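Just so it is clear, none of the values below were taken in a lab; they were calculated from the coordinates. Keep in mind that what you see is a predicted model, and the values were worked out from it rather than measured. Cβ atoms are built from the backbone, for glycine too; each structure is taken alone.
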Structure P
Amino acid sequence: MTLTPPALALEGISKRFGPVAALDAVSLRVEPGQVHALLGENGAGKTTLMHVAFGMVAPDAGTIRVHGNRAHIGAPSDAIAAGVGMVHQHFTLVPAMTVAENLVLGGRGLLHRDAMSARVSNIARATGFALDPNATVETLSVGAQQRVEIAKALAREARILILDEPTAVLAPAEAEDLLQWLRGFARAGNSVVLITHKLNEALAVADTVTVLRQGRVVHSGAAAATTARELAVAMIGEESATLAAQQMDSLPPGGQSHDSGPENAVLAAQRIVVRDLVGRIRVRDASLTVRAGEIVGIAGVEGAGQRELLRALAGRCEIASGSLQRPPHIGFVPEDRHHDAVLLDRSLTDNVALRDAGSRRGRMPWQMFRAHTRALVHDFDVRVPSLGTTMRTLSGGNQQKLVLAREMTEPADARSTDLAHAAAKTLIVENPTRGLDVRASADVHARLRAARDHGAAVVIYSTDLDEVLALATRILVMRDGTLSEVPIDRDAVGRVMLGTV
């Protein structure tokens, strides 16, 4: 009897970054026709391991085999030639190019636009994705850009598909459709590696689950033979898993505003209109008031206008008409941190100093910023090799935690500096737990509620509707650019989102 070799085998992979052992003799087998979920807390080594498989990181030791044959993957081009594709958590698209141009970028020969557009259409039909070949990527929502990334990997005929947190920016229905498509992709004889922090998602779609912890494999086995609780314990330990579960259970959904009176209004929009980068109206005649001591949740299907609304509230884009009253300093956590929130090749202190960038005057209080950065790293459990490292060296989850920490916390001695105005009394937050493990997600939820209880005005949007329902004191649904307030009820919110009321 001849055994079928694994589609992808990583054997004894080790990698160090300075004094930090990111991977310690890690082995992983991805079988043909299967979805293999790769789990672990922030900084456990998941993305680094897959970057090794895709030729983006050179291992210090170990072997890679593709379909039983030893593979020398020294660059992404080697991985692509071997039939390995990777969909990154942070996009590798060229914003100024069209969808079709991005899909053929890196190919050879003459560019035939009709054939290029036909290729996009074929992939759209095969995946069920809505892909406009002529749309410019920079005009697309984050969720739409994610779908283009997946299509780009398929255009290169990947048989082994690695996806890093692919559902983090998708609406629930879109995420379900993608996971069903991944199952079909695997059933056709292909293989999938799914990096995710969503335990139930992993158990629902995966055949096999592997858990990394501090750069080592601590669990690997059939998904059907384990539970979400067991995976959480493997990821973060018994005590931490219990604490995270208690935090989530002890915090009731939503709550009540401290005072609904108009004198506590912090943000007030009256019939505002907001256009996107190409001049299309995305928010029309929207009115809302956000008061101190409440969390206003925004729900909506992809592209309903919530992205433009939140940026207008945060002062990141201008309104075309209407009136908008907001405080001069607002904490803003965008969904795409690489594009909108961090400088990857600058230090952690430099990135913390970005808060309220452009509004300060005079000399920078660097000593205070260094002390504040040290406090944020400690208080928010940001895993870093050292305070002198660059933002790029942090895992995606730890980057997210530092951005949240920066926007939610004022420096301890702010009153004696020109940062006295920087208290996070108003927060605009998109997908706050994107890329975070179960422990970090529970901590972020607790911190947002604590900010509310201390009088902050918070606006949150998440592609995870359950997260919005759990946090919001009020919910506004955005549909086709208009806003309507809906009771905090999953079915009611869903009906308005889909227009079935």
Structure Q
Amino acid sequence: MKRKIFNNKVNRTLLAAVLVQLVSGLSLMAIPKIYPTGVTVYNPSKAYNSYVIFSSPDAKTHLIDMNGNEVHRWEYIGFPSELLDPKVTGGKKGHVLLQLENGSGGFSGIFSNKVVAEVDWDGNIVWQWGKEAPGGEVRQNHDWNRLANGNTLLVVTVDRVVSGVSSKPIADQTIYEVTPAGKIVWSWNAGDHIDEFGITPEGRELLRKVYANGGKGHGFLTINDMQPIGPNKWFDGGDNRFNPDNIVIDSREASFIAIIDKKTGGIVWRIGADYGSAAETNGGGANFTTTPSLRPTLRTDVPRPVDQTSGQHDAHIIPNGLPGAGNLLVFDNEGSSGYPPTRISTQQGSRILEIDPIKKEIVWQYTAQDSEQQIWDFFSSFISSARRLPNGNTLIDEGMNGRIFQVTSTGEIVWEYVNPYFAKYQQNGKSIFTNWVFRAQPVAYNWVPNGTPHSEIAVEEIDITKFRIPTKSK
């Protein structure tokens, strides 16, 4: 979408009648009223060709091919939708984890869901969990995973007193491991580990002030990501912190990434929350200015020590078999976050970071500048995701703008898609129109039933400096 125009040879004439010239840089501050949706750029020889699944504000889950064709739809939303590897479904293809019954209130209803489910290709309910949950409602949010043993990990919201934060119940988050029969066999509460997250005394005092009278929501730390590490070279080399059963989490509100020891519940690895003084001391971190709330444009040299992340999402260890396996990949939103608030760039833009978790060094990163764009041309202050692909490309979901795209290791955009599935919500008492995408998952062709169609027709990039909408004569 950014600096590019939708161009499909089949319907180019039709689109010319409805598109307007795009302004340079489609950022938070300057999204035009009219812009293209669907696939805008596609180079089949450089892209990793697959399906992509995502849920949308229309409360449905969509599976698209590389030309943006919807090849399948489920009539439920997922936060996120998660298409399951046939290895964990007994070889059955096209099964997906979704929210079956949500609360009222539009978008907020996804946080007050009552029942979640595994749904097959035809929409049949294979497994569901809700009435068995504590309180009779799941309140699942932000993540879940199907384990090899058939159990399901879920992030849920619970209202409870968090010692050292509030004397009244606040919204905390718990991870449950649930058997196919609906029994909870393992649980972990974020609020029980507040002393392990690296939050400074100043940050702790801010937390106490914010939640002095209790608080609702979906999690005071907003644990937005929860993924088992899986087999990896670090554990094979003797580092027990990276036991495949251990779990990576990250906190949007407190800007830390951590690993939970599955056996003890303790935090055995962490970066964040605050990188300030340490980063300045070692000379390789955030490179803060003397302005208390700002720092200069983010550095691009690699490798270098990890610098300040802010409001990040989708932190996970790159699985075995993929380029960069064993490193941590994360969408660093660079949105307002932190206790105390983190310093953010004077030129605000998001970035993708690949981090060596042992050295705690950034070994690869992507910003809009790598695609010859302004740094603010790629920016999502909340939601969003990044996934490494088998050919070395990275699939990125710029969530708040509904833009999903693939970049090569050098930053070339070889596939780009703008979500066309909009819906209206109430925001601050006003009706808004949005196409946000919380997370996008690449789906191999052989993960869905045989015979599912897919198209791989090239979509050439248009020179927007020469593109004009024809003016109708009177």
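Upon calculation of mean count of other Cβ atoms within 10 Å over residues 322-329 from the atomic coordinates, which of the structures P, Q produces 13.9? The read-out comes from structure P. Thinking of P, Q, which structure, once mean count of other Cβ atoms within 10 Å over residues 178-185 is computed, gives back 14.0? Comparing all candidates, it corresponds to Q. For distance in nm of label points 7 Å out along Cα→Cβ at positions 426 and 442, find whichever of P, Q sits highest and give me its label. When distance in nm of label points 7 Å out along Cα→Cβ at positions 426 and 442 is calculated for P, Q, structure Q comes out on top.
Compare mean count of other Cβ atoms within 10 Å over residues 58-65 across structures P, Q and report the one with the greatest value. Result for mean count of other Cβ atoms within 10 Å over residues 58-65 over P, Q: largest is Q. Comparing mean projected area of the Cα convex hull in nm² across P, Q, which structure shows the greatest value? Comparing P, Q, the top value of mean projected area of the Cα convex hull in nm² belongs to P. Have a look at P, Q and say which one yields -1500 for helix-only ellipticity at 222 nm (-39500 (n - 2.57) for each DSSP H run of 4 or more, over all residues; to 500), as calculated. Only one of P, Q returns -1500 for helix-only ellipticity at 222 nm (-39500 (n - 2.57) for each DSSP H run of 4 or more, over all residues; to 500), namely Q.
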